[in-house]
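Quick note: the coordinates plus some simple rules give every number you see, no bench work behind them. Just so it is clear, the model here is predicted, and its values are computed rather than measured. Cβ atoms are built from the backbone, for glycine too; each structure is taken alone.
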Structure I
Amino acid sequence: MRNRLTGLLLVSAAVLFTGCSAPATPETAEKPPVIRAVPADYPTISDAVEAASEGDTVLVSAGVYRETVTIETAGITLRGQDRNGVVIDGEVLRGNGIVVSAPRVTVQNLTVRNATQNGVLVTGMRNDDGVAVGGHDGYRSVDPEDFPLLDGFLVDHVTASNNGLYGIYAFNSANGAITDSYASGGADSGIYVGQCQGCGIVVSGNVAEHNAVGFEIANAGGDLLIVGNRFAGNRVGATINSDYQEAYLPQAGATFAGNVVAANAQADTPEQAEGGFGIGIGVAGGTANDIRANLVASNPTAGMIVTSAEDLGPIDNRITGNVFEANGVDAVYAASARGAGSGNCWEGNTLRTTSPADLQTASPCAAPAALEAGSIPPSTSPAGIPFPDVAAPPAQPDLGPLKSPAAAWRGEADVPTIDLDAVTIPAPTLLADRAAVRW
């Protein structure tokens, strides 16, 4: 896997032949980007978004906006003037706060709360009725063949709290970033990246706490980097899964590095559907993932569990250079007989207890070995609380006022560059100033 995502912007010059083209008129000349202010120029965010053209910025002043914002125009920016004061509130009535189904859209510096499904949904999929959707309905998957990956997105400095499924959800999308955001009160997970191969996505600088699962991957990988985040104080910190009801099976090729994954045994959270509790990192049927240089601490059931998803075994996962401390069991390998695993290895980790015993000796990365399954420790999952009742998030860092149109997200060329070789074990205080949960 490449160490980083790099973009090459190819600029082509348009050749104008004066003898063959009519002079530009006000109607045909390209219009410069403008700011469309809410509520000064438009009473609702949706009105401003509908009026916006590519390159425009919809700039929202402080207030509570009770609407679902649907963005179907490429290359626009939706930005709040005050991250903590601009609130899109679903009132536990509307399914989504913001739905992005056009490429190269930026959502930035605002709060989305109380949606019954998703706070921010970025998706390249539509259902049979043409409505933008993410994931599946539990019974059938949505066929992605008619819908290529949405190309380019940025979700930055967004607070997503108290949402019924996911806080920030990128599905069937590529060449994007989720950065410096906060997610809490997600009844499924705070941040989710699903259904993409060759994703070209960076998830960095985020805090996810008080969720059923802090961060989740399903069937996503290939230049997918999750680096420098804080997933602490959830029921489960982070999961990397294969899911038969999404495309690009099995999940393959994510890098999970330099994250704090700690104290994931928070009872005042929505109850996780599978009942998981007290687990730091879970890999279920994932393949060829690089899990390195993470601090995995104080997860009372297990720091990390590598297991199967139905008949899909974990294959070729590398777990290297992580620090495990004060977990119930630091690392568990428990592939099932139905979903046999192979090629998984452990090297250079600080480990106290493993199941089966001494994983690093039994299956080092220089010579991965077939392993007998260990035992997943039993745990008791306490009753959860409704997602609207999860504690409100602390105030989050703000980008400050904007006075001119923001630069539009270009896609691959704007995906942040990360030198994975420079990633080291994070301090326990990583992003703690933005979090409510301490340990």
Structure II
Amino acid sequence: MAKQPLSLPEILSEGDSNLSTHRRRWQSRQVDRVTQGWLNRDARVFLRQSLSTPCLNVLTQSRGATLTDLQGRSIIDFHGNSAHQIGYAHPRVVAAVKHQLDGMPFCPRRYTNAPAIELAEKLVDITPDPLGKVLLAPGGTSAVGMALKLARTATGRFKTISMWDSFHGASLDAISVGGEALFRQGIGPLLPGCEHVPPADPYRCLWDSGGGCHACDLKCARYIEYVLEKEGDVAAVIAEPIRCTAVNPPPQGYWKRIRNACDRHGALLIFDETAVCLGRTGRMFAFEHEAVVPDILILGKGLGGGIFPLAAMVARTDLDVAPDKALGHYTHEKNPVGCSAALAAIDVILAEGLVERSEKLGCRAVERLADLKKTVDLIGDVRGRGLLFGVDLVLDRIEKTPAIDEADRILYACLEMGLSFKVSHGSFVTLTPPLTIEAAELDRALDIIENAFKNLKS
């Protein structure tokens, strides 16, 4: 069967394409015979899928903010699948995992264990009231599924409101509430009752007539109010408090308005912080920027300390209403090794002041990129919260036409100089370094980005 070319929705997706011409050129220059042999073996045994397989390269080590490939080259990692808040192989997390492996490596589900209990207590302690009940899961997608089931059980309803262009995982229930065409198209019938609305994106606002968000009186929020009222039986609004891939902070007052609308219409507010929790945005939780508290909070990725796959759902205490149902029931939901890793990761974040550090270093990075924008017409916008930041590349700043090919070229130029990051939605350079990154290392990464733009112009 002949391979079909990528369509625009596939290109403008969660991450950068693994089938681009620039990737093939990079690999032809950078990958030696031994590495290519391993990549060929990988391709023979793994099913191919967009964004990940075939793979880019072969790694042999990950430490701190640095990856090492099979050829011995060091790569600063500003990607990390958003799982490396405390960097790779943090000594305290490694020690906690080793200690737990020597004691009790697994706990059958019908039992509990001290690390699981202590982790749940810690999550309750660091989240605001009325959040107070926890379920653990092996990944963020599974936690999203638990949240949807809890919302159905608590409200007696099954409909949801979520955002186009959002991402909540790749399982069938998660892509039903998710809004990315790459994951939804051609799969067949999805969950019923999944209503979608335009996202709150001040940079590409559908309603902006030139006066900014407040000139339209937050029509994006008013639209959700309208759907809640007209449907009348929505169980939950599920959303990322900030869209992490393109770093889209919502307009001021947006989430307060949605919070009030949910309360009026009996819908739960679910915040999916799988990728942005635990200090990434300069707050322990991204929703703290908005002065609202969700009914259900989903955590993941960095929760496992960059070592163990682990996620959590933290719900309002009064939502403990499903003792006769299996909301999760996952084999590894109280895995003592994963819980030990998570406890150590949270302790590192608190002890090393990584939340405050994220805010400080993030401001430093955004300032440098804003200075770069003054001399690079290709940069249409610089956005950031904490150590979640990036630049939107456009062919012109008036029409805001995505600079897709240029973003791909920038990516592989930076990889060649030793910096890895993700390109989101085809043209947004998404930068997510570890919160533990040294200031000098951050500056070095930004130097690489600056050089890549200079070389693109020459």
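Could you figure out which one of I, II the value 42, 29, 28 for Cα extents along the principal axes in Å, for residues 115-282 alone was computed from? Don't jump to the answer; show the numbers that get you there.
Numbers: I: 42, 29, 28; II: 53, 39, 32.
Among I, II, the structure yielding 42, 29, 28 for Cα extents along the principal axes in Å, for residues 115-282 alone is I.
Thinking of I, II, which structure, once distance in nm of label points 7 Å out along Cα→Cβ at positions 195 and 387 is computed, gives back 1.8?
It was calculated from structure I.
Suppose you compute helix-only ellipticity at 222 nm (-39500 (n - 2.57) for each DSSP H run of 4 or more, over all residues; to 500) for every structure in I, II: which one lands on -12000?
II
The value 62, 61, 51 for Cα extents along the principal axes in Å was derived from one model only; which of I, II is it?
Answer by label: II.
The value 13 for relative contact order in percent (Cα under 8 Å, 6 or more apart) was derived from one model only; which of I, II is it?
I
The value 3.0 for distance in nm of label points 7 Å out along Cα→Cβ at positions 147 and 227 was derived from one model only; which of I, II is it?
I
Which structure, out of I, II, was mean count of other Cβ atoms within 10 Å over residues 187-194 derived from, given a value of 27.9?
Only structure I yields this read-out.
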